[in-house]
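Alright, structures below, take your time with them.
Where a number appears in this text, it was derived from the coordinates with a stated rule and is not lab data. Predicted model only: the values in this text are computed from it and were never measured.
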Structure I
Amino acid sequence: MNNEQQSIWDYLNQNAIGYENRKSSSEIRDNCGLEAGDATNVYVRNQITQMILNHGCCIGSLMWVSGYWIIQNVQELNRVCESLENRSESIIVRANALRNNFININNIINKG
């Protein structure tokens, strides 16, 4: 982990153990002295993603619920994984709809 990721990991381990203690990306940014990247703290979010993908960290987050936390049990893990899986399914549905819309529009244009 780089120094910023280690700072995030240390902060979460000291302050965000379990879902009920989750911390927003703004809280993490401010307490770890990180840059935001943009209004949604994309830099912080990207660092956390890299920690999960490349450093074996179990950091939870949910769509529509603010905050990150250290996952503590199977229920928290399942809740996070189900949220991610639901998002992936809805993104595939959206992609397929765009493809179909494009085909339909082009069929109309080509016939007219």
Structure II
Amino acid sequence: MEKVHDFRYRVASGEEITIRVTPTNLGDSLPSVEAERDGAKMDNQGTDSAPVYKFTVDKPVNETHLVIVEVSFQDDSNDSAVYKLAISGQNDVGCPCGFEIAKGDQDLSPDINFRVSG
């Protein structure tokens, strides 16, 4: 996997991609994270307090997997609450990869593009 931008990556066919979400400073609030890939809900392979989403790149070269991770913050969460997303693949280039979604951000469901390269 090669980082192009926080939300764009070049990946290889057959590569396994892992997205780890770390909720931070939520206080007593419960984390709320959902993810979908190419329009289908992804299963959380971690726990509610430490979600992990994985998939294997199975699109042909020059096509893109679209992953949307949606988080929400409850009213009683701290103003400093944040979800940290760490994205990894095989032979990562330009990493560490990922980004943060803070309580004050306007976009709580960013699109992440994984473009299959040859």
Query raised in the report: For relative contact order in percent (Cα under 8 Å, 6 or more apart), which of the structures I, II scores highest?
Result: II
Query raised in the report: Which structure, out of I, II, was P(r) over Cα pairs in 10 Å bins from 0, in percent calculated from, if the result is 13, 37, 24, 12, 9, 5, 0?
Result: I
Report summary line: Matching -22000 (helix-only ellipticity at 222 nm (-39500 (n - 2.57) for each DSSP H run of 4 or more, over all residues; to 500), computed) against labels I, II points to structure I
